[in-house]
Structure 1
Amino acid sequence: MGANLSGAMNAVLAKNWWAVALRGVLGILFGLIALFLPGATMLSLVFVFAGYAVVGGVFGIVSAVRAAQKHERWSLLLLEGVVSIIAGVLAAVWPGLTVLWFVVMVAVWALITGVLMIGAAFRLHATHGRWWLGLGGLISVIYGVLLLVAPVIGALVLTWWLGAYAIAFGVSLIVVAFKLRSQRA
């Protein structure tokens with residue numbers, strides 16, 4: 001059964017190779033926009049987050065009202081909805097600050113996980129990749145420090161990495177699409 005299912009999936013993908021290629025082209029376009037217009041890309045992501053948070057908050061409040069009507073616990077749903085709306089509105093009103101807070105959050109995460117990795121490296125036996133784990137932790141700590149020292153540049157670099165990823169992913173999808181095209185029946 002598994003072979004038939006994968007064969008059917010291959011046939012469907014081969015028939016619709018153009019959709020895979022289109023997804024790849026869109027990935028490349030998004031990547032180029034992220035590379036050449038990093039500020040606009042980062043602000044767009046902030047506004048998408050803001051919209052998501054506000055809509056999610058509204059649904060949280062609706063859930064709280066419905067729970068209250070059924071005499072169920074509703075206070076945490078209401079609180080979550082209100083906090084989400086506030087976060088969304090603040091992100092939309094202060095997008096630059098939102099970007100900086102995101103970079104700071106990534107920096108703190110990198111610092112904490114890096115220190116923990118270094119600590120774990122000291123507990124491992126040398127034959128189990130102790131030095132590699134320690135090196136990974138050190139790289140994470142350096143990355144966190146660099147982000148804290150220059151958060152605006154950090155936001156720019158994060159956007160560039162996103163763009164590079166999107167381009168590489170898009171190219172790989174286009175290659176797959178043309179391989180699928182050549183397999184059409």
Structure 2
Amino acid sequence: MDVTSLARRWWAVALRGAAAIVFGILTLLMPGITLWVLVLLFSSYALVDGVFSAISAVRERDDEGPWWALLLHGLVSIAAGLVALFLPGLTALALVYVIAAWAVVTGVLEIAAAIRLRKRITGEWWLALSGVLSVVFGVMLMIAPGAGALALVLWIGVFAIALGALLIGLALRLRSWQQVESPRRMARAA
């Protein structure tokens with residue numbers, strides 16, 4: 001995505017930031033419920049995904065193709081959903097590692113995007129800083145997973161609020177850039 005299309009959708013970046021802030025505040029206010037809901041949502045998703053994959057595999061077994069791979073996917077998803085449902089503590093620890101990996105990967109991608117944007121706009125450091133924050137958050141989770149899943153929920157809340165603020169900062173910068181750049185593009189087209 002180039003800076004022009006991102007700037008045209010600055011409001012979407014701002015909405016992402018606002019949603020992150022609301023999520024962070026709710027997480028800080030209700031950490032126990034948040035952890036339980038995260039595990040329950042994953043369990044529900046994995047069970048539903050597994051059942052539908054298994055049904056699709058059984059229906060497609062007469063067709064050519066690897067229907068057994070879809071069946072295996074369904075069975076693994078069902079098993080993961082049941083483990084999450086009946087062993088929520090283990091699921092919470094695994095969730096720590098999944099979130100840590102997600103934070104590191106998305107952080108690196110945000111830093112890479114900021115490096116590309118620096119040639120087009122100033123203020124790209126908002127995106128780079130959010131990427132650095134994501135990487136630091138992920139590494140902290142990997143280093144200290146035993147600090148507790150409840151502590152993770154609090155970290156997620158603080159992270160979400162900080163990330164939301166940075167995204168809103170980026171959105172405002174994109175909006176300013178668009179307001180300056182749009183008349184220039186129209187003048188060049190005329």
Structure 3
Amino acid sequence: MASGGRVLIECYYCGERSPEQSQSCSNCNTNFSFLRAPTSELTADQLHGWLFSEHFQICEQVERTGIASLTDAQRINYFVGYLYFQAENGGVWQYFSNPCGPDAPLLATTLEQIGASMTASAIRECLAYFPSSVPPFEMNARDEIIAQIPEPQATQLDNRIVALLLGEQSDDDGMPKEDVLRLLKQAVDARL
């Protein structure tokens with residue numbers, strides 16, 4: 001993300017921002033070399049670190065200048081990253097309860113564009129609970145609708161989406177696998 005003409009890396013460990021070419025964090029010395037590795041070689045933790053290093057700065061840009069100011073790569077990171085961090089923190093319904101909830105139809109389209117079709121389908125299942133498959137702009141209205149979703153369905157959808165996003169699908173759970181962060185990184189890299 002540009003800051004005064006410079007691109008910065010936000011450390012996923014301490015939050016310090018360092019110049020893009022840094023080999024490690026200027027504050028805590030966390031190694032940034034993985035950020036230059038081919039996507040196919042990155043571990044799940046490294047993909048998380050990559051997303052963290054860029055996502056929150058993109059969110060700051062959106063707050064300052066709006067979504068229209070984002071490049072295609074930043075827009076993809078913004079939509080998918082927002083879901084990822086909300087789901088990681090409190091589940092998919094937290095995503096829908098937060099200000100990003102009305103963006104869910106765009107999120108589903110973005111997930112399809114990057115090849116995360118199973119996650120896009122699950123988001124569309126969530127959207128089906130909202131009138132015309134569009135979450136209301138008002139948070140209270142969204143929360144009232146979410147509260148009416150039968151607990152078993154809400155939990156099943158949440159578990160499935162969180163497992164897809166966080167790569168927690170196992171061979172034993174019978175769930176199809178989809179590496180959303182790897183697909184996101186590949187899509188972002190292709191647009192840079």
For structures 1, 2, 3, calculate percent of Cα pairs over 23 Å apart, for residues 67-154 alone and state which one comes out highest. 1
Distance in nm of label points 7 Å out along Cα→Cβ at positions 83 and 131 computed as 3.3: which structure among 1, 2, 3? 2
Hey, Cα extents along the principal axes in Å derived from one of 1, 2, 3 reads 57, 57, 41; which structure? 1
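For structures 1, 2, 3, which has the highest computed value of FRET efficiency 1/(1 + (r/R0)^6) of positions 11 and 115 (r between Cβ atoms, R0 = 25 Å, to 0.05)?
Details: 1: 0.00; 2: 0.55; 3: 0.30.
If we compare FRET efficiency 1/(1 + (r/R0)^6) of positions 11 and 115 (r between Cβ atoms, R0 = 25 Å, to 0.05) over 1, 2, 3, the biggest value is for 2.
Here, each number is a calculation from the coordinates, and none is a lab measurement. Quick caveat: nothing in here was measured; it's all calculated off a predicted structure. Cβ atoms are built from the backbone, for glycine too; each structure is taken alone.
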